[in-house]
1. Taking volume of the Cα convex hull per residue in Å³, for residues 92-163 alone as the quantity of interest, name the structure among P, Q where it is greatest.
2. Name the one structure among P, Q that mean count of other Cβ atoms within 10 Å over residues 12-19 of 16.8 was derived from.
3. Thinking only about FRET efficiency 1/(1 + (r/R0)^6) of positions 20 and 180 (r between Cβ atoms, R0 = 25 Å, to 0.05), which of P, Q has the largest value?
4. One of P, Q was used to compute helix-only ellipticity at 222 nm (-39500 (n - 2.57) for each DSSP H run of 4 or more, over all residues; to 500), and the answer was -15000. Which one was it?
5. Of the structures labelled P, Q, one was used to calculate relative contact order in percent (Cα under 8 Å, 6 or more apart), giving 35. Name it.
6. Which structure, out of P, Q, was P(r) over Cα pairs in 10 Å bins from 0, in percent calculated from, if the result is 8, 35, 40, 16, 1?
7. Of the structures labelled P, Q, which one yields 13.8 when mean count of other Cβ atoms within 10 Å over residues 36-43 is computed from its coordinates?
Structure P
Amino acid sequence: MVGKLSGYVKALSVQLATKNVEVNVVTYDDHLTGLDQEPTGVKTVRVSNPVRTHIGVLTWVLTLNQEVERAAANIYYQANEQIDLIDVYDWHFIPAAVTLKSGLGMPFVYSVESLEDHRSQALNTPYNMAIKSIEWLGFFEAEKISVKSEWMRDEVIRIYKVPKEKINVISTDPDLWLTDILKLYNDVGGLKVK
């Protein structure tokens with residue numbers, strides 16, 4: 001559980017499953033690993049970091065990405081290569097998403113909750129520049145980007161020079177958000193759900 005993001009991903013996954021979308025979530029858990037099928041139909045694969053000692057969140061994320069790639073590739077092959085798209089949240093799993101896109105041809109959506117420019121006061125340190133480089137890679141490689149406000153869209157454009165037409169603003173209105181996400185998924189992965 002990191003902030004509100006895990007609750008949002010769970011709500012989205014459950015809503016997609018009620019629309020008969022096969023949903024696989026790959027996430028981190030240091031103790032509970034492997035596949036878990038939720039009563040809702042959502043399949044969750046939890047992976048742990050194979051490297052136990054880290055000098056910071058950056059090394060932790062980069063070493064964890066190999067396990068995320070492995071789990072996602074297993075899902076892909078078990079589904080007979082019938083995965084429509086990946087939706088990756090924030091910068092943490094961008095390296096895995098880029099590898100899966102390049103190696104398996106899976107397009108991805110980069111869903112942005114926050115930016116390093118807003119999270120950190122020390123923007124020009126090598127550490128923060130590395131995180132910003134990963135964010136940039138996500139913006140460059142993603143088919144589409146989703147944000148939850150026009151302000152965040154404008155910040156992504158201002159900071160990373162992303163073309164406006166690549167960014168989708170997802171409504172926060174409970175009656176509209178799923179419709180916006182399904183439209184985005186249809187545009188990126190050809191997912192035909194209404």
Structure Q
Amino acid sequence: MPTKVYSENLFSKDFNILIDDLNNGGIIVYPTETIWAIGCKSTIKRSVQKIYSIKNRSQTSPFINLIDSYLNISKYVNNIDSKTIKIASEINDPPTVIYPNCKKKFNYLSNTKNEIAFRVTPNQQIIKIIKTLNAPLISTSANISGENYPKSIGNISSSILNAVDVILNFDIKSSDKPSSIMKIKNGEIEYLRK
């Protein structure tokens with residue numbers, strides 16, 4: 001089946017097709033507030049594993065999950081620290097935060113320390129997708145592991161574009177650099193990537 005390409009705003013018919021594709025394990029390439037990403041519905045394990053294969057990336061390096069609200073992170077994390085949520089939510093550029101205590105059901109999204117990464121997206125089109133799916137989206141750079149991350153759709157290799165089911169090509173204000181990654185412990189921020 002050829003890759004579907006949707007540009008600009010998704011019309012309701014296209015939006016419904018996109019949601020069906022994601023709910024059925026589809027893989028997408030899409031712009032984010034940081035860089036171009038490859039993703040899927042995070043709660044479909046086989047789709048997540050397919051992205052590891054497409055990127056030629058080790059499964060010991062878990063992906064970031066884009067989510068619509070800090071309130072929903074507790075669906076995936078046990079004993080979430082409200083102080084951590086408060087600190088993360090007060091940072092202007094949405095950071096990726098590594099949370100401890102990933103729920104066992106989602107351990108395929110966590111690292112060997114049972115930590116899981118979330119970033120709350122500010123983009124309304126992506127929020128609409130996440131809310132409709134009732135699940136986060138995987139958000140990892142749309143490149144083969146070890147290669148440069150793409151700043152535009154024109155920088156994405158054909159091997160990536162040909163391996164996905166849908167390309168979303170809408171305008172988004174992007175920083176053109178990966179998000180900062182941090183851990184927050186006892187109220188202190190530790191940057192893993194700044």
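Only the coordinates and a few stated rules stand behind these numbers; no lab work does. Bear in mind that the values here come from a model prediction, so they are computed numbers and not experimental data. Cβ atoms are built from the backbone, for glycine too; each structure is taken alone.
1. Result for volume of the Cα convex hull per residue in Å³, for residues 92-163 alone over P, Q: largest is Q.
2. P
3. Going through P, Q one by one, FRET efficiency 1/(1 + (r/R0)^6) of positions 20 and 180 (r between Cβ atoms, R0 = 25 Å, to 0.05) peaks for structure P.
4. Corresponding structure: P.
5. Corresponding structure: Q.
6. Corresponding structure: P.
7. Value 13.8 for mean count of other Cβ atoms within 10 Å over residues 36-43 corresponds to P out of P, Q.
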